[in-house]
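Computed from the coordinates by the stated procedures, all read-outs in this text should not be read as laboratory data. Note that this is a predicted model, so its numbers are computed, not measured. Cβ atoms are built from the backbone, for glycine too; each structure is taken alone.
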Structure I
Amino acid sequence: MTMRGRRPAESYGDHVDFRKGTFHGSVTGKVEHHHHYGPAPTATASLPAAPVVFTGRGRQAAQLMDVLKPDVDGTADPVLISALSGLGGIGKTALALHVAHAVRTRFTGGTLFVNMRGYEDIPVAPEQAVLSLLRALGIRDEDLPQSPEEQYALYRSELSGRGPVLLLFDNVSTSAQVTPLLPGTDRHRVLVTSRDSLASLPARLITLDSLSQGEAAVLIRRALHLADPEDSRINEEPDAVQQLVDLCDGLPLALQIAAAQLRRRRHRPVSVLVTELKAAADRVRQLHAPGVDQYGRELALRPLFDVTYARLDSDQARCFRSLAQAPGANFGVPTASALSGLPETKVEAALDDLAAAFLINPRGDRWEMHDLLRAYARTISSGEPGLYAEAAHARKRLLHHFLPRMVSADQHLHGQLLEDAPDLFTSREAALDWLDVERDSLVGAVRWADSAEHSQSAMALGLALDKYLQLRRQFTDAQLVAEVMLTAAKRDAEQTVVMASLTIIGNSRYGLGQFREAAIAHTEALRLAYTVGDRNGQASSWTNLGRCMFALEQFEVAVLMHKRAQGMFAALGDQHREAAAWNNLGLPLHSLHRLDEAVQAHSNAQRMFADVLDRHGEAGAWLSLGTALAESDKYDDAVNAYMNATDIYAEQDDPHGAAWAWEHLGQLLARTGELEMAVKVLQQCEAAYAALGDGRGAASIRSTLAELRSRKAGRIPPLA
């Protein structure tokens with residue numbers, strides 16, 4: 001047969017039908033052999049490989065595996081769609097693929113994967129995705145309907161005739177990208193990943209957060225050992241690894257980049273990378289590595305964040321930049337309002353918008369921003385004069401929000417409310433609650449004193465914060481605050497603040513047990529007080545030095561210093577500080593066995609603290625008085641003093657003070673043979689130390705309790 005034409009003949013069984021052909025010339029024979037087209041190949045196992053290095057996410061993986069069960073008999077959980085959401089680089093695709101591979105045998109109809117590229121310049125449209133899915137299901141191009149509606153219908157029809165199928169749509173930016181692609185039957189399951197919340201989808205929503213510190217360290221370890229099982233840097237530099245994890249803030253992509261940088265520089269210590277990241281002006285930009293990961297994605301953070309930031313409207317972007325100035329790890333609505341300049345009635349909607357884009361995360365009634373996002377936003381703000389001014393205004397608004405509240409809280413702690421100062425708290429307890437919640441933010445805001453435009457407000461905030469930090473025994477924070485203030489005060493020639501900062505540094509070192517270093521700071525403060533003629537400063541420095549001398553067991557010197565301070569405060573008419581000087585004086589007198597003088601000194605302190613309504617100071621005086629009375633063998637009076645101290649410390653919400661008082665009371669009861677009562681009191685003391693995280697104190701009390709129980713059993717003699 002000889003034939004030429006534009007269209008081939010069609011084969012039917014044992015003959016060929018030429019009726020649809022166009023030919024030029026005669027037909028001189030017939031086909032004796034024909035060709036059958038076989039069925040089109042299908043691609044229903046299209047999952048990319050599971051992540052080679054994967055760790056953590058046990059809870060979320062279990063949630064997904066529980067709902068990714070095909071409904072083969074109409075009785076399964078009717079969760080058709082599961083949506084994994086979170087910040088870019090948080091590990092959504094890795095978890096989705098990890099779980100998909102784990103459950104793929106449940107889906108006899110196959111597994112289909114489509115990268116929707118929702119955050120690229122040209123996302124995959126659903127009408128494009130459906131063509132890929134139809135081809136994967138074996139539909140030839142020539143059999144595809146012309147209109148998208150018909151294509152979607154054919155897609156759903158193909159799925160309806162198959163066993164259960166798992167559909168994984170990765171990088172979806174809007175629900176509109178996937179809603180046309182949902183199967184028409186709930187036999188199948190759909191897994192979606194997105195950097196947005198996709199709250200409009202009827203889906204099981206699972207949000208991913210940063211890895212824990214332990215999980216992050218394991219990820220780095222596995223990534224390094226995969227490349228070189230002999231790589232020992234992780235074991236040799238545990239502190240550097242921990243710092244690296246902190247700098248990456250548990251973000252899986254950042255950790256993978258750091259691991260890639262370490263693999264590329266196998267002979268350099270982890271600490272070198274840590275130093276580079278700490279010194280980087282733009283840590284986010286510094287976190288990049290050449291090449292791509294196993295899924296072909298660029299190993300860089302900055303482009304990822306740029307895409308998310310570009311999707312914000314102008315108001316959202318401004319709010320994001322302002323919130324990045326927050327000085328603490330988290331913030332409440334009032335702080336967000338102050339930073340953004342929005343009233344509280346409107347700022348919550350802005351917070352919800354940013355949370356939907358995973359630029360902030362809710363934490364109860366507070367919010368937090370990922371550390372790397374905060375660094376990214378601050379870099380943006382520092383890059384343009386207008387945005388720098390915007391950030392400075394945000395910080396200024398927050399300082400003006402914090403300062404009156406801090407002053408009011410400080411007055412409640414001192415028990416002395418001034419007539420011309422605002423009282424913004426209903427009680428001392430309310431003030432302490434606010435301080436406990438905002439402590440990190442307040443300490444962070446004081447650091448803004450290093451900028452001349454904020455120094456006055458920040459230093460005032462730091463001075464008002466000292467009483468609280470000493471009360472809560474946050475001596476490291478107190479020293480940090482004071483050192484920032486000292487540097488700013490010297491720059492601004494604020495001699496009064498210099499002296500106050502030195503005093504706070506000395507008191508903080510004393511609280512940390514660094515008595516010699518504390519004495520050096522107080523000596524410098526004393527010298528400055530005499531230079532500027534500040535009598536209050538002189539008296540305060542003398543009593544602070546006396547405390548240091550007492551701690552260094554220079555008791556006679558301590559007595560002289562405290563007497564000098566007491567006399568100066570009396571001459572100044574400062575009854576409050578005179579009470580503190582009397583109480584301090586009693587301690588070295590006690591150590592010198594001048595017990596009557598010690599009892600008198602502590603009694604004077606107790607009465608004067610009561611007169612000025614300083615309940616916390618009064619509790620300390622009762623505690624010291626109880627010790628002096630016990631040493632004087634006035635046991636009933638001592639018990640009464642200790643019980644007064646425990647009551648007032650509890651009233652003042654000072655668990656450390658209450659634990660000390662219980663310990664003294666329990667020891668005295670044991671000493672006087674009141675074993676049953678001693679055990680009850682010391683058990684309460686042990687619980688208090690344990691709640692405070694004071695393992696040494698709790699262990700000491702447990703040892704004492706063991707001795708008391710042995711005494712009760714008659715096995716050992718009474719305590720000395």
Structure II
Amino acid sequence: MPPAALAAPAADDEARIASRIESLIARMTLEEKAGQLTLVAAVREDEESDRDRKPGEPTAMQRQLAEIREGRIGAVFNGIGADWARKLQRAAVEESRLGIPVLISVDAIHGFHTIFPVPLAEAASWDPNLAERVARATAIEASAAGVAWNLAPNVDIARDARWGRGVEGAGEDVLLGQRFAAARVRGYQKSDGKSAADAHLSDRDAMLATPKHFAGYGAAEGGLDYNVAELSERTLREVYLPPFKAAFDAGALAVMAGFHEIGGVPMMANRQLLTHLLRDEWKFDGIVVSDYAADHELVVHGVAKNDREAVKIAFMAGVDVSMTSRLYQQYLPDLVRAGEVPMARVDEAVRRMLRVKMKLGLFDKPYERMDARRERTLNHTRQTRALAREAAQRSIVMLRNDRSLLPLGKGKQRIALIGPFASGPDHLNGPWTVFDDRRDAVSVEAGLRAALGRDAQLSVTQGSGIDSVLPGGIEAAVSAAQNADVVILAIGESEAMTGEAQSRTEVVVPPAQQALAEAIKVTGRPTVVLLRTGRALALEGAVRDADAILVTWFLAAETGNAIADVLFGDVSPSGRLPVSFPQRPGQVPIYYARKNTGRPPPPGPFQEYTARYRDISVDPLYAFGFGLSYSTVEYGKPELSTATLGPNGTLTASVMLRNIGKRAVDEVAQLYLRDRVGSVTRPLRELKNFERVKLAPGESKRVSFTLRREDLVFLGPDLKPVSEPGDYDLWIAPSSSGGIAASFELLGSAE
């Protein structure tokens with residue numbers, strides 16, 4: 001079949017969509033156009049505001065339905081199920097003048113009803129395919145409840161552990177961020193991986209993805225959420241923008257603008273990024289939505305004198321849809337009538353919103369996602385729970401295992417489970433879970449008891465509060481430890497310590513829990529730390545020096561089962577850090593891809609006057625990419641297929657891996673490069689690829705990576721992509737630290 005024939009159906013479909021859209025726009029009033037660009041929060045019959053409602057007055061739900069019938073609302077978020085969604089859709093499709101369907105959206109950051117590990121934990125799996133499967137499962141659950149639009153994934157790069165929203169992303173690295181951004185978009189949107197990545201958006205179990213928060217939000221100054229991000233254009237383009245581009249290349253048709261500002265320009269007013277970069281340079285043709293009431297915040301930022309002016313600034317900058325403030329609904333028609341906003345700009349935004357709704361199949365099958373029977377059937381299925389357990393297992397990172405304390409034997413040891421996170425349903429799921437039922441999550445105690453069976457020799461003691469010392473708590477914990485063969489210490493952050501608006505200056509284990517750990521250490525009992533956290537923490541004292549440390553993040557629904565699987569050796573830990581753990585809080589922001597400076601730390605040519613700290617080294621406590629397993633993998637010296645890489649050639653770098661332990665291992669081989677001399681300074685190392693390798697005990701396997709000239713491209717002095725001839729160092733290593741270097745030369749023109 002000729003290529004033209006293959007392309008014809010898609011072209012015909014686009015023409016049909018375009019014709020339908022223009023017909024609707026021609027019939028719409030200004031108020032209806034503004035309504036399509038208005039996203040509001042869902043209300044219910046039992047809303048708090050209804051308690052003071054006078055007899056005969058409409059309820060909050062009735063008022064919202066009336067606005068939908070009038071065409072004043074185009075999208076609603078965070079509602080409560082298929083039956084509720086059907087009511088809204090009926091008002092839009094059957095009872096409004098134009099019959100334009102409403103778009104139902106949610107914040108399903110790491111699951112819908114079934115909650116999966118927080119995104120940062122999932123990134124520790126270093127497995128984008130796992131992330132895609134989790135996103136697919138989330139879309140299946142959410143879409144059955146009427147959801148067609150997910151306000152996720154968060155693709156912000158986070159290099160400052162003080163910033164709480166790092167828990168929502170994939171960590172500090174650009175490549176890892178790109179891979180996970182694309183994978184999550186594919187999962188939500190049911191992409192088949194072909195060039196037309198939105199081909200399955202109209203399926204009833206797909207939903208629109210929304211990478212956020214455009215752009216550079218994770219660079220908040222001082223790690224303070226919502227704060228200024230002072231970024232050079234180079235850093236913005238090299239570090240913070242690539243995950244967004246990867247998400248768009250994977251088919252994302254929506255993006256959320258952030259709360260922050262860069263260079264004195266709030267993102268909601270940043271025409272350079274929202275229009276010139278997104279539309280003109282990247283050719284993005286989806287919708288740009290504001291974050292929560294962020295258009296109004298232009299007044300607070302001090303760049304708009306009132307809400308009316310804020311609407312004009314945000315809308316003309318490129319923000320198509322306003323979330324929750326209703327300011328577009330209120331002011332956009334008048335701004336057009338006054339000649340301050342062109343009708344063409346309004347039609348452009350409406351056209352984008354209608355196109356998304358048609359791509360989602362809402363016009364042709366408005367009720368297909370709103371199926372109460374499917375909603376009941378698809379929630380918490382056996383397969384979904386199994387996936388949650390697998391994701392939790394593979395998210396756990398083992399940082400330390402002194403004297404091979406782990407895995408523990410079942411039924412052979414008296415175990416004292418101690419700490420504020422030892423038991424109970426709280427603080428398992430992590431932040432940003434709108435529709436979860438935390439009673440459904442498996443606690444650490446429940447998981448251990450299930451694994452050990454009836455003969456479990458397990459005592460459980462709280463020991464301390466999360467932030468407070470409990471009367472007699474430490475004494476009880478010490479007594480429990482003394483009567484045990486091994487202590488499992490469940491400590492770390494609460495859900496409230498991480499996430500949005502949860503910045504911390506001291507990224508450490510809370511003092512009350514640190515005191516508990518110090519008291520347990522005095523007993524001399526072997527101790528395993530289960531570190532619950534949504535960020536990298538600076539570990540100290542008894543926590544840092546524990547016999548074994550497992551970073552268990554917030555593992556959600558299958559927390560206890562997954563931890564037991566790893567503790568008792570049914571599963572070998574295979575996670576790797578997606579963020580660098582600092583030695584002390586004062587090191588943050590800390591990340592592996594740092595620059596050398598003109599006076600690098602020892603053993604450079606300078607000693608006293610070098611880039612160093614007086615009290616500690618500049619190195620992290622645990623490097624990006626680090627993680628142990630229950631076996632040891634020996635890395636050989638990298639071998640290169642050629643010493644030179646030509647303009648159109650390839651270079652294969654390979655290394656022999658050998659499992660010298662007695663257990664199977666799931667290793668993550670990581671390829672790093674360094675450009676020795678460039679026209680601009682380059683990082684000491686950059687992750688260029690990685691591969692998971694399964695090795696049986698005693699097995700050897702060769703791992704190979706292929707490099708091309710485009711893999712060495714960076715932004716030159718003029719911020720244009722360039723690959724420059726010269727010498728490069730290469731490592732294939734188990735983390736960003738260490739490994740044996742090999743070298744090659746890039747030949748040819750710098751063009």
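Here are the numbers for this structure:
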{"read-out": "Label whose coordinates, when log10 I(q)/I(0) by the Debye sum over Cα atoms at q = 0.13, 0.18, 0.21 Å⁻¹, for residues 236-395 alone is calculated, return -0.76, -1.11, -1.30 (choices I, II)", "value": "II"}
{"read-out": "For 0.10 (FRET efficiency 1/(1 + (r/R0)^6) of positions 332 and 452 (r between Cβ atoms, R0 = 41 Å, to 0.05), calculated) the corresponding structure among I, II", "value": "II"}
{"read-out": "Computed -19500 for helix-only ellipticity at 222 nm (-39500 (n - 2.57) for each DSSP H run of 4 or more, over all residues; to 500) - originating structure among I, II", "value": "I"}
{"read-out": "Winner on distance in nm of label points 7 Å out along Cα→Cβ at positions 132 and 540 once structures I, II are ranked, highest first", "value": "I"}
{"read-out": "Comparison of I, II by Kirkwood radius over Cα pairs in Å - largest value held by", "value": "I"}
{"read-out": "Origin of the derived value 13 (relative contact order in percent (Cα under 8 Å, 6 or more apart); candidates I, II)", "value": "II"}
{"read-out": "Given 2.2 for distance in nm of label points 7 Å out along Cα→Cβ at positions 44 and 428, calculated: source structure among I, II", "value": "II"}
